[in-house]
Structure 1
């Protein structure tokens with residue numbers, strides 16, 4: 001079975017080898033990376049991996065800022081995608097944790113009875129007080145998350161999707177494929193969640209905005225979960241913010257994204273089942289002295305960028321704000337304050 005992973009990156013160098021090695025353990029056979037404007041050595045590491053036939057690496061074709069959608073549009077014309085049996089579109093902070101069989105994508109497909117698409121539900125993993133970037137597997141460092149069935153008061157949670165080659169595709173979205181326009185009802189594909197259940201009609205047909213890229217998470221993860229390490233360490237999150245927004249002068253930092261994903265109420269370390277094989281695979285990749293040196297250069301650049309940012313008052317303030325941010329969302333905090341105020345009024 002040929003499985004191609006497609007992703008877009010910018011300054012993700014320290015995390016590339018883990019993500020590649022991990023996905024190879026899952027059964028991913030091919031990788032298509034699109035990169036843009038890298039300053040940490042991400043592109044150099046990808047070029048070296050491409051020279052060894054381990055990945056394919058292309059410059060992002062986007063002429064504006066719609067990097068991901070332009071890359072996905074381009075990917076449909078690449079042999080590594082058109083020749084694949086399955087396509088997995090995900091980011092390098094997302095790790096598919098498969099609970100069935102030998103914990104591989106083929107085992108997941110078999111458990112779901114070989115549908116045309118499988119949408120896997122996110123579980124957002126918290127920073128949980130880890131401040132310093134460490135050059136070791138992300139999946140070994142972060143094990144706390146929100147209640148898997150509820151995120152920020154919502155029972156519907158976003159997904160990413162494995163897509164079979166014969167899916168009646170209009171176009172790839174970052175979270176799910178879209179059905180070909182005018183597709184007759186009888187030609188709608190079998191499309192399951194991570195428990196092998198048919199996805200809701202409103203999601204399948206993108207019938208409304210609330211169901212374009214998410215559906216209820218309860219009972220949707222029996223066979224697999226998509227672990228999303230969107231925060232990682234505080235150091236790495238500062239670098240991530242610099243990568244995504246290079247001009248913070250005279251503008252307050254909004255900690256909403258951090259607070260929504262830093263709920264550490266739940267512990268789930270099940271993905272660590274992959275660690276022994278992952279560590280062995282990383283060691284094998286780093287036995288190549290050039291690959292190891294390029295990885296170390298990315299790590300050094302990542303740490304240097306964090307140190308550089310922390311000389312700036314805006315990032316010092318951001319670091320302090322994130323350190324002190326409540327481990328609940330602003331909406332929950334407001335609700336608690338409202339309840340407390342009502343109780344106080346009732347007591348008068």
Structure 2
């Protein structure tokens with residue numbers, strides 16, 4: 001069982017460029033994340049984060065004196081954050097003053113995504129590749145990678161050491177794309193002409209899906225249509241467009257290759273968690289083999305990689321769940337494994 005602590009409710013926020021999600025956490029409760037308290041608002045509807053929080057409190061009738069804000073950006077000195085495509089100026093100190101709160105903490109959104117693993121239950125996870133889910137705390141030391149394609153490509157690490165958890169925040173999504181197959185090389189060549197340096201995010205993200213579609217159309221000698229990521233996935237899932245099918249198959253393979261490289265880089269032999277908005281949508285294609293084949297195809301490390309489990313996070317609010325985990329940790333609680 002998780003250690004019992006005494007701590008007041010905490011307002012949680014998962015803040016991106018388009019939407020902000022709120023929820024309330026009660027760190028001392030057996031179920032610290034209150035799913036009934038989740039609300040989503042559009043950033044464009046409010047002049048500031050303060051105004052959005054006030055609306056949330058008004059809509060729900062809830063209150064909190066502490067807040068933990070997970071924001072999609074680099075936190076400067078733990079105090080401010082600049083979010084891409086978001087006009088709000090976010091300052092922890094200003095929020096605390098304007099809302100008369102006792103404390104406000106800013107964290108990177110992938111710090112929260114990584115910590116979400118500590119509160120997820122088996123029903124929140126789908127194994128990709130047939131290996132059983134890892135048991136947190138099975139060894140004194142465990143290392144996991146969390147990787148998530150959405151608007152961009154987020155990469156984080158979860159380190160478990162002697163019963164304590166911490167996160168490794170990285171910009172691994174901006175590491176250079178490593179081509180492995182003749183098709184990869186052709187894709188890299190064409191994207192290099194367009195962008196110069198080609199990062200993994202140029203391929204494994206919503207915009208990456210569009211980039212892949214454009215390049216694969218060019219290779220096939222066809223003019224690409226002005227499709228959005230959701231158009232490509234819908235056509236692929238419907239089987240109505242062979243090129244879109246090829247795109248999502250290629251995406252799944254490259255995603256597996258990238259995830260496998262992250263294991264080699266970080267030593268995350270205990271497992272990989274796949275998160276982000278594209279994972280539930282493209283999961284059927286990842287389950288068909290391309291993801292694991294490329295994930296395991298690491299030369300002399302193939303046998304080792306075959307034993308590394310990969311699992312998709314299907315919980316719709318991993319950012320908020322992770323913020324709840326951080327709130328427990330901040331209150332002095334211990335995040336123990338749920339899989340006994």
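Could you figure out which one of 1, 2 the value 10.1, 29 for Rg and Dmax of the Cα atoms in Å, for residues 175-214 alone was computed from?
Here the read-out was taken from 1.
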Structure responsible for 28, 14, 8, with semi-axes √(5λ) of the Cα gyration tensor in Å, for residues 95-150 alone calculated and labels 1, 2 on offer: 1
Mean count of other Cβ atoms within 10 Å over residues 47-54 - structure with the largest value, from 1, 2: 2
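Bear in mind that the values in this text are calculations on the coordinates, not laboratory data. Keep in mind that what you see is a predicted model, and the values were worked out from it rather than measured. Cβ atoms are built from the backbone, for glycine too; each structure is taken alone.
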